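**Student:** In what follows, structures are represented as structure tokens.
FYI, it's all coordinate maths here, none of it is from the lab. Source: prediction; values computed, not measured. Cβ atoms are built from the backbone, for glycine too; each structure is taken alone.
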Structure P
Amino acid sequence: MIDLHSHSLFSDGTETPEALALAADAAGLRALALTDHDTLAGLARFTAMQATVRTLLVPGVELSCRFLNRPLHLLGLFLDFRDPRLVGRIQQQLALRLERNQAMVRRLQDRGIAITWEAVAAEAPTDLISRTHFARALVRAGAAGSPQDAFHRLVGDDCPCYVPFPELTPAEGVRWIREAGGLAVVAHPGRGVPRGFRWDQPMRVLKDLGVQGFEAYYPDYGPAEQRYFVDLARELDLVPTGGSDYHGGHKPGLALGVGSGGLRVPDSVLERLQALRTPEPPAPWGEGCIIKS
């Protein structure tokens, strides 16, 4: 059993990288990937646990991209998180996220909500501050009844205080991942798209940009949706990966490896991914490709 999608307190999870490694080992997972949002900060601590656990600890990241005028998240698996180019690029994204977050504070204040940047930052244990931390600060300030309420009325997509994060193009995301020796995988393609949306042609475009797989196994999928994605991966000769998208206490009811109870990512996925790894991936990725949305 493997799990190639999880988050620690270095992005919007609640557990330390060390705790995730130990939990994966206790659960008997063959492999676990740490894929925090737009940060590499927890990976040194995560991979340092490899000598302590039997579970293969896979360094990763989840990059925020935009494709066909909607969010698209790319997982980078087995990447070199010390690669100077990648480190510099991620630091630039962190600076842009800081600008976005401060703009959201100003929008909330303009609506008469008594919240400060310091109050939001106090909800985050690390430098990366997400809308999850905004939601918790809004609850603490009495401006929302629950984190879900905060997202629904104030900081969720298309809400009055939401400021979009400057997302990458898929070509940029793939290039960042593969130039750092990683494998580029589309996260949860079945989430956040209109009912009946077909990924057949869009996924072909992403494959041409250098994507090597996508999550065909995900806790939110029903049986029919999972079969569709597994069949599509086979048709396009892409790897059907998967994971729990574990966030600890921020996503109650999910467990490493099994998601909400029925998740089973075949061990064969790990072998396929490892077979794709190369010491020096060819470049450039996606050069000259233009996607119109």
Structure Q
Amino acid sequence: MGLSYGIGAYTVWGVIPLYFHAVADLPPWLVLCHRIAWSALFLALVVSARREWNAFQPILRDRRRVLLLSVGSLLIALNWLIFIYAVGSQQVMEASLGYFINPLLSVALGMIFLRERLRGWQWVAVGIAGVAVANLALRGPGFPWIAVSLTCTFGFYGLVRKAVDVNSLHGLLIETTLLVPMSLATLAVVPTRPLPVSTLGVLSLSGIITAVPLLMFGTALRRLKLSTLGFLQYIGPTLQLLVAVVVFREPLDRVKLASFSLCWLGIAVYTADSLLTRQPQPVADEPE
């Protein structure tokens, strides 16, 4: 089930630029504030429907978990803001580069902090992806700050959420709720032009669009190795690349195409090794 959740999350993230393109004429900070508020509301409705409010008492009494979730909330907010800016400024391809780099960081974080280990062919896959990313970064038109920022914020967010023993739904609700006061205050203080009802309707969908893949991602984090989940993430940037080229008509030169092809080769090597050495293991359910 963890594999299915991971694939589902990254597929949604792969096509999510289409949604943010629909609100690209709005300031990124405004879209972010609405995204936070509507996500918290949607998650609260889910928790209410499932009658799980009692589960929050032990979480909120644990200072370590609250601190980690607070750090996670800041990391995911920065990640959202940078991505919204990338879509609005027609830099979806560079955003996809960031998510191609992220699995490498996930592998490194898994080895450094969680003592995960890679087999020989998995190291080959990491090396292939590393060459691809270096080619894009060094031969591009400038320093890919959007890509690097997205990589770092989401990579460390994954590490933080992996370290928190909290149900993905409950953890995400706490994270977004921590951001709600700042979001509402910003909307109240910063002057903006009145938004049409149709635009508000589109913004309200950000709660569902944001929460559903993050819930799937949180569940996958708890059921898969961080390094394995990292390579699944290539699904997202591959789809983002297709959206950038086919829908948004961003230019794809030979250097970028060669690098993306190497990334896909690395995925194939990693996946083949994982399937050939796969052993059935019991999977623990998420804590209720």
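**Student:** Could you tell me which structure in P, Q was used to calculate mean count of other Cβ atoms within 10 Å over residues 70-77 as 20.1?
**Tutor:** Corresponding structure: Q.
**Student:** Of the structures labelled P, Q, which one yields -10500 when helix-only ellipticity at 222 nm (-39500 (n - 2.57) for each DSSP H run of 4 or more, over all residues; to 500) is computed from its coordinates? Numbers along the way, then the final one.
**Tutor:** Working: P: -10500; Q: -25000.
The value was obtained from structure P.
**Student:** Could you figure out which one of P, Q the value 21.2 for mean count of other Cβ atoms within 10 Å over residues 158-165 was computed from?
**Tutor:** Numbers: P: 15.0; Q: 21.2.
The read-out was computed on structure Q.
**Student:** Between P, Q, which one scores greatest on distance in nm of label points 7 Å out along Cα→Cβ at positions 6 and 190?
**Tutor:** When distance in nm of label points 7 Å out along Cα→Cβ at positions 6 and 190 is calculated for P, Q, structure Q comes out on top.
**Student:** Upon calculation of Kirkwood radius over Cα pairs in Å, for residues 118-205 alone from the atomic coordinates, which of the structures P, Q produces 15.9?
**Tutor:** Comparing all candidates, it corresponds to P.
**Student:** When semi-axes √(5λ) of the Cα gyration tensor in Å is calculated, the result is 30, 26, 15; to which of the structures P, Q does this value belong? Spell out each step's value before the answer.
**Tutor:** Numbers: P: 29, 22, 20; Q: 30, 26, 15.
Working through the options, I get structure Q.
**Student:** Shifting gears a bit: Can you say which of P, Q returns 41 when relative contact order in percent (Cα under 8 Å, 6 or more apart) is computed?
**Tutor:** Working through the options, I get structure Q.
**Student:** For which of P, Q does distance in nm of label points 7 Å out along Cα→Cβ at positions 62 and 238, calculated from the coordinates, equal 1.7?
**Tutor:** It was calculated from structure P.
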